[in-house]
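Participant: Next up: the structures, one after another.
Please treat every number below as a calculation from the coordinates, not as lab data. Quick caveat, the model's predicted, so the values are computed rather than measured. Cβ atoms are built from the backbone, for glycine too; each structure is taken alone.
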Structure I
Amino acid sequence: MSAPILYYAIPGFVILLSIEAWFTYKENKNPYETKDTFSSLGLGIGNVIVGLFTAGIILALFSFIYKFRLFHLDHTKWWFWALLFFADDFSYYWFHRVSHHVNYFWASHVVHHSSQHYNLAAALRQTWTGNATGGFLFWCWMPLVGFDPIWVLFMQQISLIYQFWIHTETINKMPKWFEFIFNTPSHHRVHHGSDLKYLDKNHAGILIIWDRMFGSFKNEEERPNCGLTKNIGSFNPVVVAFKTWADLFKKAFSSGSIKKGIHYFIQPPGWSHDGSSKTTKQMIEEYNQTHSDKHL
C-alpha cells in the first residue's frame, strides 16, 4: 500500500543506500552486485507505480468497512496511537507469517526474498502483485473496530520505513535490550536466510516480540546465506515479479485434478502432489531422519 509519507522517505533511502555501498566498497566487503541492485531498484519503482493505482481502491474499501465500525477511536488521544501501533504490527506479523506458509501469498512475497545479496537495495525489492492479490485483507479488521483508514495506511508506511534500515550486513548487533524487543538487522538476516534452520523464522515488522510469543523466533548463529532454496535465476524485474505466479498456475493446471490444483495455492511453498519438491517442514523432517539414522 502506498501513501505520500513513503514517497517522501525515498530520497533518504537512496542516500543511505549510497552510503552503505560506498562503505562496503571501501571495506572490501562489497555486498552489492550491479545487476542485482538494478533489479531491486526496478522492482521498487514498479511497486511505487502499482501503489499509485491500488492505494485509492484499498482506501475506498477500508472506508466502506469503517462505516460499520464497532467503536469510535479518537485519534487525538495518546492511547489511540499506542493501540494503532500494536494493531498494525500484529497484523503485519500474521500477514508476513501467512505469506511464508501459503503459496497464494508467497507468490507475491517471494519477490522480496529473491536477491542473494543482503543490503539496503534489497529492502526496495518489493512485489508488484501483493495488493492486487489481497495482502491488504490482513488489515481489514482495523477499520472495523474503529481505526480511521487514513491512520491505518499511515502506520503501514511507518512500519515499512522502519524495516528499510534492517536490511544490512553493516550492522552486526544492537544492544541486548533492543534485540529482545525490536526487529534488527541480525533478526532480519535470519528471515532472509536460505539455510534450513533459518527458513520461515522472524516474521516481525517492528517488534520481534510476536515471533518470541508465537514460536517463530530464531537467533542468528552465523551469517545466513541469503536468497531462496531454489533461486529464480534472473535479474529481469518482470521475470522476478511474475515467474513464481506462472510456475504456480502451470503446476496447478498440470496436476491432474481440481483438488490438487487448489492445493497448489493453499499449501506451503514447495508443496507438490507428486513429491517432486518439498516444503520447509518436509525438508526438516527429511534432514532430521537422515541425521537420526546416522547415529543409529
Structure II
Amino acid sequence: MKMTENIKITDMHCDTIVKCKRENQNLFKNNIHIDLERMKNTVSTETFAIWLEKEYYSDAYNETCRCIDFYNAEINKNSNIISHVNTYNDIIKNRKNNIISSILSIEGGEAIEGSLEKLEDFYEKGVRLMTLTWNYKNHIGCGAFYGDENLTDFGKNVVKHMNKKGMIVDVSHLCDKGFYDVLRISDKPFIASHSNSRTICNSKRNLTDEQIIELKNIGGVMGINLYSNFVSEKEHCNIDDVMRHIDHIINIAGDDIIGFGCDYDGIESAPEGLLEVSCISKIVTEIYKRYGKETAEKIAFKNFDRIFSQIL
C-alpha cells in the first residue's frame, strides 16, 4: 500500500467542463486532462470553472448560463460518482460517502456584465467562487497580462457582495494593484486558486513573496498551478520544478497557505510526468516524503477545507 494512497486532493481550478462542451466530450471518460474515471482515486473535491473565450464576451452572461446547463447535465448523469456542493457540510457528507464534491466557479468577471444582480443570479445557480478577472480588463479590474490598475468602484462592490453572500473571492489572474485592493477591502479570507511563486518563476501570473506572506496573514490559500510556463522558465520542467515552488512557499510562509489549483484542461503544457489528473498523487507522495503526513494532508485538502468552512 502506498503511504499516500488514501490522501485525496482538493483541486481549486480546472477548465474541463468548458473543454468538454466545446469538444463534444463527456465528463465520465474522455481524452483530455480530467475525467471521472481518473479522478476517482485521486480527487475528493474538484472546482469546475466556467471560462469564456473572448469571442463570447459580447454575450458573456448567456453563454456562461449555457455552460452551467451543460455542467449540471454532466454532474446529474454521474450522480453515483460526483455531486454538486453549495456548502462545506455538503463536502463533508460527500467525503463520508466516497462521492466526489463538485464546486462551480466562474473564471473572469466578464460573465456578470457589470451587474450585481447577475452575480446574485449565478449564486442562485450554484456558483460559489469567482476569479475576478482573466487576462484582460473587465468591469471589475485588470488582468495581470493586460496592465496594472486598481479595482473599479464596481469591482470593490463585487468583493463586498461576494463576502456578504458567502462566495470565495479568487485573485488568480488579477494584477498586483488589484490584489492589494482586495487585501484592503475583503473582510473574509480570499484565495489565488491557481498561482505559483514569482520568485521561482518570474511570471506576472504568479505571486510575489510579499503577496504570499500577505495572503498567509489573512488566512488565504494559493493553489499550485501545473502550467509549464508558470512552473519554470526552462523549456522543459518536471516534478522537481513544482517542488521548488512548494519548498519556497513553505520556507517563507509555512504550510497553511498551499493547496492545488492544477489548471488542467486550461493549459497547453504540464511538467513531465504530470500530464493528467491521476498524476497529482505523485506530488502528494513527494510532499509526504519531505514534510510528513500532516503537511501532505494540509496541502492536499485541509487548507482549502479551512476556506470552505469559513465562507461556504
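Participant: Looking just at distance in nm of label points 7 Å out along Cα→Cβ at positions 140 and 244, which of the labels I, II belongs to the structure with the highest value?
Facilitator: Sorting by distance in nm of label points 7 Å out along Cα→Cβ at positions 140 and 244 in descending order puts II first.
Participant: The value 18.8 for mean count of other Cβ atoms within 10 Å over residues 164-171 was derived from one model only; which of I, II is it?
Facilitator: I
Participant: One of I, II was used to compute semi-axes √(5λ) of the Cα gyration tensor in Å, and the answer was 30, 25, 21. Which one was it?
Facilitator: I
Participant: Figure out for me which of the structures I, II the number 18.9 belongs to, where mean count of other Cβ atoms within 10 Å over residues 60-67 was derived from the coordinates.
Facilitator: II
Participant: 2.6 is what came out when distance in nm of label points 7 Å out along Cα→Cβ at positions 180 and 196 was calculated for one structure; which of I, II is it?
Facilitator: Source structure for this number: II.
Participant: While we're looking at this one, here's another question. Figure out for me which of the structures I, II the number 26.1 belongs to, where mean count of other Cβ atoms within 10 Å over residues 188-195 was derived from the coordinates.
Facilitator: Going through each structure in turn, the value belongs to II.
Participant: Hey, FRET efficiency 1/(1 + (r/R0)^6) of positions 92 and 236 (r between Cβ atoms, R0 = 35 Å, to 0.05) derived from one of I, II reads 0.75; which structure?
Facilitator: I
Participant: Give the label, chosen from I, II, of the structure having the highest value of distance in nm of label points 7 Å out along Cα→Cβ at positions 52 and 108.
Facilitator: Max of distance in nm of label points 7 Å out along Cα→Cβ at positions 52 and 108: I.
Participant: For helix-only ellipticity at 222 nm (-39500 (n - 2.57) for each DSSP H run of 4 or more, over all residues; to 500), the calculated result is -11500, so let me know which of I, II that is.
Facilitator: II
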